[in-house]
Structure formats: structure tokens, C-alpha cells
Structure 1
Amino acid sequence: MLTAGQALAAGIDLSKPYGDKYGCINRNGQKVAADKMLLLTDKELITAASACTFSDRQAQADGSLVVTAKCEAEGEEGQPTRFTIKRSAKNAKKLVVADEDGNVMGEVARCR
């Protein structure tokens, strides 16, 4: 299990949640129905269709963070998958989340 200090070592602090508009609105439970939602915490990645719980995190030399997660979608348990979390090139306060194929899932900002 990694500590917050190890997450900070990557230059990415997940001690507070990050999300898109609907991810932040729904961070404490489903308040608003949204087809597109992305919420990133220190323990999980939640989308409108799935919930992924982190099992491993690895800080990369470029400052990004690679997380291994087990995802469940609609009650079905999936195989472990990897996500890459890195700072946005356009806005250093935002993070970009990409799947293991490099497809960008979305950009998230720290929830207020």
C-alpha cells in the first residue's frame, strides 16, 4: 500500500478528489444523472459506467503516475487494467487520464 508521500513523489497529489463537472458534483454519491462523468480520488477512478479501485501505483520518471486498477461495470467484475495520470499540457492545474491503450478518457480539475 502506498502512502500519500509516494503519490506526491510523482508530482501528482490525489489527496483531494479531481473530476470533470459531473464527477465533482457526484463525488459524495449520485446527485445528478450524467452520461459522461469522471472522478479521480486517491483510491479509485469512477466513470458513469464503471468504478475502478486502485491496487498499485507507480511514479514514472516523467512525473506521470501509472495505476493498476480492478474495474467493475454494471455489476460485472473486469480484469485488472492500467491508467496513466499526468498533468495537462494546456493547464498545469488539470490532470489527464488515459487508458492503457493511450486513449484519453478525459481531463479533470481538483473538485472545490
Structure 2
Amino acid sequence: MEAVSRTTTEQKRGRASFFDGGLLQLIGWSMIGTLATIISLGFLYPWSLCLIYGWRINHTVIDGRRLRFSGTGLGLFGNWIKWWALTIITLGIYSFWLRIKLEDWKVSHTHFTN
């Protein structure tokens, strides 16, 4: 409900693009993601990444159109394993492409809701 009222307030101010997430929400989601990653010895990192990135994207409006993130930790996990295997096999050379591949994956799962 808070996001809807903020959206209405921002649109009334004439801002077509804005972010309506709050600091406490970001801290909470970041703590949950970090704890899950530490407890799982890194296996839940893709889930954590999707959790935080999804929160950021789902609270973003561009030109009056809200963004939505459809990626899941399970969907990223397979790619994550493949990318790390390629990094190990190539003695670290593939790590230069890892960030680009991750960014491409995130963007391919980001859509407008309206």
C-alpha cells in the first residue's frame, strides 16, 4: 500500500521517473540475503542476488511505467554454476565476462508492468 501511495504522490508532483523503495527495506533485504549466503556457504548467493536486485527493480518507475523483475534464484543458479566452471577451466580468464553475463541475465528478466 505504501508503494501505491508514493507512486500517486510522485505522479502528482509531475515526476515520471522515480524510485519508491525505502532505506529500512533495503537494509532488511540486504541483511536477509547476506545471512542466507553466509549460512549456506555461498550456495544461496544467486537467490540473494535476485532478492535484492528484484526489490530494487520492482520499486523503480521510468517514464510512468513500473519495472518488474521476473528472475529467480533457481533460474540464476544453473547459469552461476556454469559461469564459475568456465572461470575455473579458463584459469580465471572467463571472470572478465562474468559480470557482463550476469548483467545480461538481469536485464533479460526485467520488464515493464504496464
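Quick notes on this one:
- For -2000 (helix-only ellipticity at 222 nm (-39500 (n - 2.57) for each DSSP H run of 4 or more, over all residues; to 500), calculated) the corresponding structure among 1, 2: 1
- When distance in nm of label points 7 Å out along Cα→Cβ at positions 57 and 73 is computed for each of 1, 2, the one that comes out at 1.7 is 2.
- At a computed 20, 17, 13 (semi-axes √(5λ) of the Cα gyration tensor in Å), which of 1, 2: 1
Values quoted throughout were computed directly from the atomic coordinates according to the rules given, and no laboratory measurement underlies them. Model, not experiment: these values are computed from the prediction. Cβ atoms are built from the backbone, for glycine too; each structure is taken alone.
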